[in-house]
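What follows is a set of structures for review.
What follows draws every value from the coordinates through simple rules; no lab data is involved. None of the values given here were measured: they were computed from a predicted structure. Cβ atoms are built from the backbone, for glycine too; each structure is taken alone.
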Structure P
Amino acid sequence: MHVLLTGANSFVGRHMASALSDAGVRLTATYRSDGSAIRHLKASLPGTEFVRLDLACPNDFATLPARIDCIVHVAGVSVAPRDDMLACNVTGAGNLLDYARNACASRIVIASTLSVHGEIAEDVVTELTPIRAPDLYGASKYLAERLFAAESHWLPCVAIRLPGVLGEGAHRAWIPTLLERLRRNQDVTVYGSESRFNNAAHVSDLCRLLQNLLRDQWSGFHAFPVGARGEITIADLVRVLISGTGSSSKIAEGAALKRSFTISSGYAEKRFGYDPMNIDAMLSRYVSEAGQ
């Protein structure tokens, strides 16, 4: 199987590149910018073909293989000026579709985001949760989903709506940011401490899900959220992080800033064999990984 992976230099992309290589597939991986992350990945995966690609530039696609079996689309922009975000996330999705058709791809897996749901009014987010006023990033990823959904009769598509993703090298999301503050013994404020939480996915669980998706047969369009198994309160989450780091940070408590919710991974578990860690184990593992 020949797999095209976009966004190989991202946190999730690096882990998926390694997992796909370990699985023995033929891998072509794309990246947008040079840097230490992609140089390290190239050195660690000598059997992988790497191609520099700007998704928003149609001419760049001429450098990709003429034929491909499957596409794993991880590339995207979440923090950028409006035009750059739309160019990458929406125009880039359209360009990738054109390439997929010409390259006779048989299916595609895309990394979407929980942000597509926008204002969440439900206690539990599922694949059926409505889309309500997403921000620009969420809207751009939802538009990309709809582009792929419209073509899923010839290019079956799975869109995984990701929460914060944990694992070695995780950054920017709430838990990595909180952990970094605790490691520095900086004071933190916790909002809605008794709210229930499982809004995280470990990158190793996602890699196993990806291997299931590439191995199994499926058709049509599927979009669903994933999260951890079980639940924990925000207060207990902070205690796990403090215990793991030995932090002396002072913790202040504030009122919840917005409605809390948890995530149901039921669709991913039943349909595609997703088998996530329990949230407690996930947090403990992440604390260990982040300290390496």
Structure Q
Amino acid sequence: MQLSTGSAAILGLPQSTTEITGDNWRSCLHPDDVRRLDADRRHAFKERQAELSSEFRIVRPDGEARWIEGRALISYESGRAGRMIGVFIDVTERRQAENQKSLLIAELDHRVKNILAYVAAVAEQTRDTTNSKDDFVKVLEGRIRSLAKTHSILSRNRWQGVSITELVHGELAACMKDGNTQIDGPDVELAAKAAQSLSMVLHELATNAAKHGALSNCDGRVSVRWRKHSDGAATSKLVLDWREAGGPPVAVTDHVGYGTSVIREIIPYELGGTVDHEFLTEGVRCRVEIPATWLNSTQTGLLQ
């Protein structure tokens, strides 16, 4: 095989290389692609094809693998292939972009299926716990809006995580007035799945507070504080405390509706955390603990 300086550079050979043997050429090929290339070449010769195009991998002397597109014209002499002349094009970046695109499409497909499953479950549970069509529509709309809001934040952050401050403010924004909320905590970023689960808990807490609790009158107050706590462990879990005060007296009941189930069960089920949710006479209390696994790695230092 005679090589141009450009082809030699693509193969990772010295620029002075002007020709190599067939065996040397085969040694440049990725082992997984050799048999396929041989079969393509034999088929082209058998069918007397005038052109042959293929994509394959080479392994450079330094061990780096690159994707190559080969395009060749075939000349035949007395019915036999006598000569091939063509070009090598390094298409590694294009291949990587295509692979990344495929991964993103697969990830999008996965996320869409997940969110649709969430919506279906939320719709079914909301139907079973509301007394009228109007209530059903109103409650379902609020829950879907909360999911969509969190999805938008995650999308804006390229699904890398969400600041807990942004989540809390987002869920309480519609209820905040006249200093009725106190929000305080360090800058902590949650992984995407943890953000979705916590936002659902915060939405149910905020909704219940606005309908029946501290945010349903002019005197009530809600305090949301969070911190990291090591508990003697090498990494710090997230501890969030929701406290209500000043609202109407809370009617303590054993009845557990869908919203209460979400508050108490989604964090343990989805994230392996714990939730202590109480209906006290003076106001609702909720303590959420999320394992350090769900905090982004740059945020796992101890804060007290």
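Quick notes on this one:
- Comparison of P, Q - label where mean count of other Cβ atoms within 10 Å over residues 7-14 is highest: P
- A value of 4.3 for distance in nm of label points 7 Å out along Cα→Cβ at positions 39 and 271, calculated from one of P, Q, originates in structure P.
- Read-out distance in nm of label points 7 Å out along Cα→Cβ at positions 191 and 215, computed value 4.1, structure in P, Q: P
- For -11000 (helix-only ellipticity at 222 nm (-39500 (n - 2.57) for each DSSP H run of 4 or more, over all residues; to 500), calculated) the corresponding structure among P, Q: P
- Looking at distance in nm of label points 7 Å out along Cα→Cβ at positions 127 and 223 over structures P, Q, structure Q comes out largest.
- Which of P, Q yields 2.2 [distance in nm of label points 7 Å out along Cα→Cβ at positions 87 and 103, calculated]: P
- Comparison of P, Q - label where relative contact order in percent (Cα under 8 Å, 6 or more apart) is highest: P
- When distance in nm of label points 7 Å out along Cα→Cβ at positions 31 and 159 is computed for each of P, Q, the one that comes out at 3.4 is Q.
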